[in-house]
Structure P
Amino acid sequence: MPAVAGLAPEILAKYEPVIGLEVHVQLLTASKAFCGCANRFGAPPNTNVCPVCLGLPGALPVLNAKAVEYATMASLALNCQVRERSIFARKNYFYPDLPKGYQISQFDKPIAEHGWIEVPAANGGPKRIGITRLHMEEDAGKSLHDGFADSATRTYLDLNRCGTPLAEIVSEPDIRTPDEAFEYLTRMKEILLYSEVSDCNMEEGSLRCDANVSVRLKGAPKFGTKVEVKNVNSFKFVRAALEYEIERQIELTESGGTVKQETRLWDANEGRTYTMRSKEQAHDYRYFPEPDLQPLIVTPEFLEEMRKKLPELPEARRARMIAEYELSAKDAHTLTASREFADRFEEAAKKARNPRRVANLLLSEVTGRLNALGLELDQSPVTMAGIVQAADLLDEDKISSKQLKQLFDIAFENGEDFSVVYEREKPQQITDASAIEKLIDEVIAANPKQVEQYRAGKTSIAGFFVGQVMRMTKGQANPALLNELVAKKLEG
């Protein structure tokens, strides 16, 4: 990403960025927030619409109960306090893709407040990023500016998205670096996916993020002027946009200019932000209670029911798996990156003699090959049952690591499961000490010069003898036993 003006590190170090994020998450309901239209991406334009989401006169909204369930579950998963009574409001503004002229949202009484997410801090410990509020609202439609013959003079509207149920999650201004913003978003996405309240597909617009950023001199008590950055459609671009905008504001301040409160658009191709419009204040939207919807009441019984529906969340699952399977923190993090991946690993691990070996094979032998081929886990020719079998064979010393790698190579080349390849190839590991000793004696007798070098202090040459015996046995000698016997023979 091009820097604004290549600001010197000592200039950047004078300032502290202050960042808050607003995340819009589409809830994974079958129908829309206030009507029965299908909540589905990819339908032909303007086909999933009705008088309610088109804002036609006389049409009245009816709240989707499943959207309330998902918003409540998301709130609990994000450590928020769920209000017993929340209010829907009308957020009034004019835009072509908002046919009612207002958006049904929540304002001063949202469904949940005061949550948090922990992210890794610069000092290595955890840092808690506060969540101000999670509120429910409906989505607007979509303005299409490109891809048509007359795009230079016309904008097209697809109103299918109107009325899609959203949870807007607003962070406290606790984020201090673009990396912290990236980690916050990554962990939020994990939590929401585990909770199964959204598919969080950024390419389809299921998760969208706006960033608010300002800078101030370190130690200053007041925040600087806030700028909102929109049009960032990946976590990588959120980080890049923040890096650019922080430098832009510092450069402007250093040159004697004034940062304006405005909304800016991120251009990923140019790696910079552009002015879009002056930033609205809350009063500009003329919020008032939605007259067609009753207050939303969340009872203690309903709250407890939603709490019971929540799965074990990522951080808790990592901690348990580290203790239960003796995994490293890095491996546990990789294995729990998605709920499905973690579920499949744990199902396999429970059937294996050594769960940790299953984790090692899954991460080293299987996912490495899948990544190289651009495949997903469910496209792997080696099934989880095959991984368990391979792990058990290793644990029982029936095959060596080298043999296992060869079997996995064949499996991926032929598109076969490990069990099929193993039954056909049937490699056997030689564990008979006397047979291995006999071969070592032959190698030692044929290589007196190397023996002298070993006994003169060049102990690394032991690998030569190991390699010779492995070649003679076609890799079938037990490696641990072979190394032990070679050392014993050479020392004698």
Structure Q
Amino acid sequence: MQVDDLLRVMMEVGASDLHLKPARPPLLRINGRIQPMETADLKPEEIGHMLSGILQPHQKTRLERDFSVDLGYGVPGLARFRCNIYLQRGTLAASFRLIPYDVQTIEGLLLPDVLFDLCDLNQGLVLVTGPTGSGKSTTLAAMIKHITFNRPVNIITIEDPMEFLVADAMATVSQREVGTDTPSFREALRNVLRQDPDVIMVGEMRDPETIGTAISAAETGHLVFSTLHTNNATQTVDRILDSFPAEQQAQVRSQLSHVLRAVLSMKLVRRADGEGRIAALEILRNSPKIAKAIEVGKTTEIHEEIETSVAFSRMQSMNQSLLALLVHGEITYEEAMEQSTDPDDLSLKLRKMFPRIEERSGDDDMSPSPADFSEILELQQFRRLYEEQEEKNRIQMNEKEDELDRLRKALQDREEQIQQTSERLKQGSSEMEKLRNDYQRLKTEAQQKIDKLMERIKELNQRLVTK
């Protein structure tokens, strides 16, 4: 059995991950759950033989030195995979993560439209966070793809290992892999500013130097994307600050409050129909209140600001995202409660919107029981409220119609006034023209009389001279 054969099976059954370890059959993660393949248990020598065939010499050296190694592995015509080979109990084991050749779009992933706004930013820091396997890399790749097709910019990615392959389009893309194209994230980030980038994507901010360089790049007019293994926006800000010594944290808070543009905290949840998973995500966007909370160190206020800024800034908390997925029928009530980090808060939000949802959550059929008279009373209450609202709407419509009639009458009166004024103007113009003609005629007649009079005077003068 070869690794490529297992990866093909992985693709056929729609698994996202493949795990190899001794004394167990190959393990597949399907819709978030680990399932063993129906094969014999793997022996250590089998795993060693399979993995040795995909390792380059420098990767074998790194494995022997560090006891683990990350690499990207592609099967022609199938897909690419992110692989981590490591030692456990003194024997080799490995994990493979599927990375499709085709990069999905933001629309295809059913992500909020606010991500398009983030792709249009000219500068700043955008972080995509979440646990392993939450869709961070897929989301980042979709955003980079959108920029590639819509903006004439220079994009440079720094990854370990390289995952999605992004081709040039309107933008040009240079992808650098740590260990192959650059010795480390830190070295790549030190050099990237000399490569005339507009957009920089850092696979992961792992240490204070990488974080500091990414923040500095965002300060100098670049759009920087990166990831962190944190669960929410508040934790993300705290993690960044805690990475630095205490004497530097005030400066970092000030820098971060100015350059941070958004934090997308992701989690994949199972669909109600059992067909795969869908992303739930908390969205933080920087605002004056958020920036102030970061700058003064009051990160505990961030969550409340997120939940109260949904309409204006298009932020949302994780519970609000789960609630939206539940309302649209994408996930079940049980899945929403299981995935929530604050199920009591989610329960309160749900009961405010749907008072009976928790009583019906265990039923497959959400419709009311035909034998429940309380449901009839509830429907009557709804009908009464509906009729009251209809009456209010009717009164409002009548008021609007009356207002429209008044406006139409005023407009008609104004048009009549304009017509009368226009007629008076025409009459005045006609009278003015007649007066002008009469004046010209009188002026001509007077000139003729004056000319005759002058001739007469001249004639009389001549007579007097001759006498």
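Please compute distance in nm of label points 7 Å out along Cα→Cβ at positions 213 and 253 for structures P, Q and give me the label with the greatest value. Before the final figure, lay out each step's value.
Working: P: 1.3; Q: 2.7.
By distance in nm of label points 7 Å out along Cα→Cβ at positions 213 and 253, the leading structure of P, Q is Q.
When Kirkwood radius over Cα pairs in Å is compared over structures P, Q, which one is greatest? Could the numbers behind the result be given before it?
Values: P: 27.1; Q: 28.5.
Once Kirkwood radius over Cα pairs in Å is tallied for P, Q, the winner is Q.
When helix-only ellipticity at 222 nm (-39500 (n - 2.57) for each DSSP H run of 4 or more, over all residues; to 500) is computed for each of P, Q, which one produces -16500? Present the calculation step by step, with values, prior to reporting the outcome.
Details: P: -11500; Q: -16500.
Structure Q accounts for this read-out.
From which structure (P, Q) was mean count of other Cβ atoms within 10 Å over residues 133-140 calculated, if the value obtained is 21.8? Working shown, then result.
Working: P: 24.2; Q: 21.8.
Computing mean count of other Cβ atoms within 10 Å over residues 133-140 on every structure in P, Q gives 21.8 only for Q.
When relative contact order in percent (Cα under 8 Å, 6 or more apart) is computed for each of P, Q, which one produces 14?
Numbers: P: 14; Q: 9.
Only one of P, Q returns 14 for relative contact order in percent (Cα under 8 Å, 6 or more apart), namely P.
I have 13.2 for mean count of other Cβ atoms within 10 Å over residues 61-68, calculated from one of the structures P, Q. Which structure is it?
Details: P: 17.5; Q: 13.2.
This figure was derived from Q.
Each value in this text was obtained by applying a stated rule to the coordinates, not by laboratory testing. Keep in mind the model is a prediction, meaning the values are calculated, not measured. Cβ atoms are built from the backbone, for glycine too; each structure is taken alone.
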